[in-house]
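What follows is a set of structures for review.
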Structure 1
Amino acid sequence: DFIARIAVHQPGDPRLAALGLEPGASLRLDDPATGLCEADLISLIDVRGTTNLRTRTMNESRMAKWAAAVRSEERRAAREHREPQLPAVPELVAEEASARTIQSFCRELKGLLTQAHQRGLIPYQPWTAVVDDHVVWAGPVNYTTKNVANRDQVRRLAEAMAAVELPALDRTGRMVPADGRRYAAMVELKGIEGPREEELTALRLSWLELDGPLPRLGLRHAEVFEPLDGGGRERIVVPLKHRQQGETRWVDLTDEPELVERLRCHVRDHVPRPVPGSDDPDERDPYVFTDHRGRPIDFANFGRWWKAARDAALVEPGDEAIRGLPFRQLRAAAITGWLVRGETLAWCAEQAGNSQSIIEKHYRGVNAEIGYHRTRRPRLVPDAPAPPPADPASRTPDELAKLPAEEVASLLEACSRDLARRATG
């Protein structure tokens, strides 16, 4: 459909007179002298490179909301007999397709033309080596420790996000000054534990277990937008990738006290208290990460917050390679961090909710840098925490008598340390 809309004759095309056609007529494929040619295909590729319908929809939505806010403020000012205080014009994002999107478009178009020519449906092949040379083919994803964020950079990105100040719509639909504090914990969580965007936006308060001795969170499902036939989108629940329906992926936070504390502060400041008896499931179990309107985050509209935080955070020597870092690649920062600290490919795949072959393929640069070897410990799931030392007072005399002398000595030493700690505490 996209190709049919743009593969048309433009005004001034010299072929129009020879064909007796008007501007806007579809390009033909029956004659190499007057039909689709190299120059047409190159133009189509250029148009595809500057077309991003998601960005266009986001820009149109921003302008519509801004226009509504302007009208509302003008009416309010008229009623109050004052000059209107108009909101700032929103910053629009340039439409641009990714290299992979352009590559997919070119592969599909070239394949269609090749098959049509091979089957005799068209008399010539308009796609030539000249067109191939115009395509910027995206290389395979290959992460290294140099092109993903390290832990220090992730922390700086989270702090910078908290300091970002931008206008945003509040719960009443008014454009008001806002800051990025409600997004800081999400940035740090993604950069250290690597959940996907659709998993972050689905996270509910009941999935967090932050106050016990073994803090963790459980990812139970993901939420994505599904286009509607009549236009618009709706949120739908989907299973986690590489998990069965209803299966939970647990994320252990025991070794991340700073992240746990940031999540606790986030819950305190930005997550409403649950209302157990409510008919609204979002009140019974609130979303953890929401925008300033209290709605689940739509990452299609998150770019301006991320860009502002990234531009403010990545200004130090050594940040050059990741200054254009997309938000989604914080997940790569987490997986790289696991490999660097000594985890196996199998463990990383289990934690990330990926296949081991994908981890091995995309992180071969990291593995080459750190000298990864397949004989690392085969830890397929997070190690279970060591059980707490037994309390000698809970044992009967008969049980103590059966213990080896070394264990009895260890228990006595633990008791001595505990008594000393209490005496000085």
Structure 2
Amino acid sequence: MAFLIAGIFTVNISVIATTATYLHDLDCDMFGILGAVAAVFFWRKWAYGWLIGACFVVVPLSTYQSNISVVITLAIMACCVALMEGEKFSAVIVLGLKAVCMILAGGALYFVSQQIVETVTGVPLSTNESNSLSIALSLSPEVLLPRMMDAYEDTMARLINVFSPYSVEFVKKVTKLLMYFSMGAVLLLLCNRRISLGSKLLCVALILLLPLGANITYVLVNAEVHDLMMFSVWLLYLTPLLLADRLSSALKSRLAEQMPGLVCRLPKLFAVILLFSLLYGNIQTANTLYLKKDLEQKAYSLLMTRIVYDMEQIEGYVAGNTPVVFVGYSDQIHHVRGTERYAQIIGAWRPGSVIMNGPDCYRALFDYILVHPICIADNPSWFSMLNDPRAADLPIYPEEGAIAFIDDILVVHLG
């Protein structure tokens, strides 16, 4: 089962998309997830472990704030498992309160450390932008409540319609089977007479809250949510695996004499087969996406080499000194045949190395891929030129006249 747990953590759409397009963020994001897992580990390990866990909560908050949902998801799962294993109602309530205190204390430590960093570096926190923390903190109850309901729908849609090389129907059926299996396993495990009625009701309530906890980012962001923010949603695949393990153990302890060992292990085997089939599809998705990105980047580099050559033929252009603006996206590069569906994944919606038309993207392209001198125009000039009708009226590359000077700026009209 360890390899399946590792697969759930590493071969999911969030990690695949990060590795394929946002590789520069991978180490930071994975460190944040490590901090989230460590926080839950210390919280569950010792009575006062939540104090240590609070320090580790700072890690996901400092690296990629959406990963705080990993702490929430794993904490809810741990409380559910504790209830099913017969821990007292009051003990689990205390455990849950410690988790809440850990997250709040971690948030306070993050706020203090953020103030210190701002003071030392002189760099202010980004506010009032698309997915900034200030937006989440300013949400009103009128906005939060509807989004909480929508979060359930979004979670189910992501799980049932997860991107896969398999047919949509196959993925839906396997996911629904896992859901039905999980519900049945919960009912069987809660039939234990040693579990009080209060514990059973609390366990059911926590299970109902689990999709919301996993997708709390959807509620707080109040803007577009994308694959990179959804890491904790894929951790819901841990649920049938954990339930199957406990159900097999329960059957073995109660019915070992009446049933052979293989029969007692059937729940675990069933969950393992279904989860492995989904993870194997994710492996194929990852390999195909990585190959697609690699081929398209090479093709884009060839296109940009041609463009750079044509730029240098323009009279008055000096590489590294003349400000340059690239307008639009080129249609000279298309998706690798057979991979058009992969455009649904964030970062793969547009073929080539540049997926967003911004000065930083082109600056990085020339610095790290083309390794060629260029002077990208400053931000005001760049965005002003994108809306300039004179740039829009230029022919589209590779037509003659697609590269021309406008107000001392060399404009390349790609599309």
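One of 1, 2 was used to compute Cα extents along the principal axes in Å, and the answer was 106, 71, 48. Which one was it?
Attributed to the structure labelled 1.
Comparing 1, 2, where is mean count of other Cβ atoms within 10 Å over residues 75-82 highest?
Max of mean count of other Cβ atoms within 10 Å over residues 75-82: 2.
Consider the structures 1, 2: one of them gives -13500 for helix-only ellipticity at 222 nm (-39500 (n - 2.57) for each DSSP H run of 4 or more, over all residues; to 500) as calculated from the coordinates. Say which.
1
Of the structures 1, 2, report the one carrying the highest value of distance in nm of label points 7 Å out along Cα→Cβ at positions 3 and 291.
1
Of the structures labelled 1, 2, which one yields -0.40, -1.01 when log10 I(q)/I(0) by the Debye sum over Cα atoms at q = 0.13, 0.27 Å⁻¹, for residues 171-218 alone is computed from its coordinates?
It traces back to 2.
For mean count of other Cβ atoms within 10 Å over residues 147-154, which of the structures 1, 2 scores highest?
That would be structure 1.
Give the label, chosen from 1, 2, of the structure having the highest value of distance in nm of label points 7 Å out along Cα→Cβ at positions 35 and 251.
Top value of distance in nm of label points 7 Å out along Cα→Cβ at positions 35 and 251 goes to structure 1.
Where a number appears in this text, it was derived from the coordinates with a stated rule and is not lab data. Only a predicted model underlies this, so the values are computations on that prediction, with no experimental measurement involved. Cβ atoms are built from the backbone, for glycine too; each structure is taken alone.
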